[in-house]
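Below you'll find a set of structures to go through.
We did not get these values from a lab; they are worked out from the coordinates using the rules stated. This structure is a prediction, so every number in the text was calculated from the model and none was measured. Cβ atoms are built from the backbone, for glycine too; each structure is taken alone.
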Structure I
Amino acid sequence: MPCTRHLIICEGESERAYLQRLQAFFDQQPLPSGNFEPPLRIFAPPNAVAQSGKFSALKRCYSDVRRENKKVTIRIWADFDLYLRNDHDCSTHYRSKPATLPDFLFSFHNFEDFLALHLADEPFDRWLEFGRRGHFETPFHSPDYMREFETILPGYRKAGLPPDFITWQSLANLKRRLTHQPIPRLHDLGSIDKFADFLIAEIERAYPDRTEFHPSTL
């Protein structure tokens, strides 16, 4: 199986740190017969971090990275909170984005919401309980949810993940929780793609024999 490569434009350093952990995990897996590298590479070089979820910042970062990477597939990973609230007119700009700019892959609503999908049942249920207090309807700003998240994932800090956070089990948890993502809505954005859905589809394609992803085990 040939290696599939995706270069990801990240909103921030947290997303890039996650991709680094993810790729390190893939690099540790036994190679399929006849392969000389992992069947999937999802990576973000240092210049692929926009340092903002604003539409203008992500668009500019994409243009800069695309000039240096003509052939590789480039995706854009952003939080949906700015777009749901239409902060800085993000949804307004996204709705009229140029055809040369790929559709964004969103976390719903924040990066920590995406991380929560990886957790074991008890901490994930605690995050669901917190989210139902209004966060899933109208996402809170970081200062309003980080303290709660840090009690659910002790030791967590922005742009830092435990080395063992990515496992086949945590990725299987992510797959089981895809339907728990808040439903995208508002601002007539049309079809909205989810990073979690994209990631699981790519893992299933690259690692078809992993029993953790067989429907009977989920």
Structure II
Amino acid sequence: MKLLTLLLLAVPLAGAETSFDAKWKKTLRPDVDGTLSVREDGIRFQPSKETKQALEWSFEDVQHFDRASPSEVAIQSYIDSMLRLGQDRWYRFVLVDSEFSDELHARVVNRIGRPATDRVAREPVDAKLAIPAKNVRLLRGSEGVLYFTPEWIVYSTSRRGHSRAWRLDRDVEAVWSSDPYRLEVHVLGGSEAFARQTDTYRFSLKRRLDRTYYDELRITLHSLRNLR
């Protein structure tokens, strides 16, 4: 994963445009068919009906990018939503017979230059540590495996939408362990709270967490925070 990341960061969008047939999923209103395009200067959604206005975001106008599945992405804008009491508006798109690839996702997030959410996480090839774990949630959690690489923390599970991949230098703010069988990962997510807070993911570990590795991870994160 380290080599792949370096290669992706080194390759700009280079003027190329990638387009998908897509549906803009609107709450309590009919979906809008159109074309979702990743361009050199940003992201655009062009509705099929000429009477409907296109949506456009430069990369700096994207507050958060969420790949919810291989065929679904969401954009958090800086536009207030009056229906949601001024919270920043999200736009959700489902691709038709296409997938938003790992390469394209990494390139887009690199251009945005902010923390992102990736729910399409797979077992990394360069994991230094792998621990079976349960992601503990209020109503229903999931079981999977936590992977730790020199650049990533990855939680992979078969439950749809629960997998995550967090880059240490971009997404992870801190980790915390109260005992060798508990771990919290604090990430910079797309929280819509008025006072921004980190998103906390709590894991119950099925194997003991090596304390030496945990201490090294905390030192690494502290060093990376100083470079942001």
Inset, instruction - Please state which of the structures I, II yields 23 when relative contact order in percent (Cα under 8 Å, 6 or more apart) is computed from it. - result: I
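When you work out Kirkwood radius over Cα pairs in Å, for residues 96-151 alone for each of the structures I, II, which one comes out largest? Can you show the working numbers first?
Numbers: I: 12.6; II: 13.9.
Structure II comes out on top.
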Inset, instruction - Using the calculated result 0.50 for FRET efficiency 1/(1 + (r/R0)^6) of positions 88 and 200 (r between Cβ atoms, R0 = 30 Å, to 0.05), pick out the matching structure from I, II. - result: I
Inset, instruction - Match the computed value -12000 of helix-only ellipticity at 222 nm (-39500 (n - 2.57) for each DSSP H run of 4 or more, over all residues; to 500) to one of the structures I, II, and report its label. - result: I
Legend entry - Entry that produces 12.2 once mean projected area of the Cα convex hull in nm² is calculated, selected from I, II: I
Inset, instruction - For the read-out mean count of other Cβ atoms within 10 Å over residues 16-23, a value of 19.4 was computed from one structure; give its label from I, II. - result: I
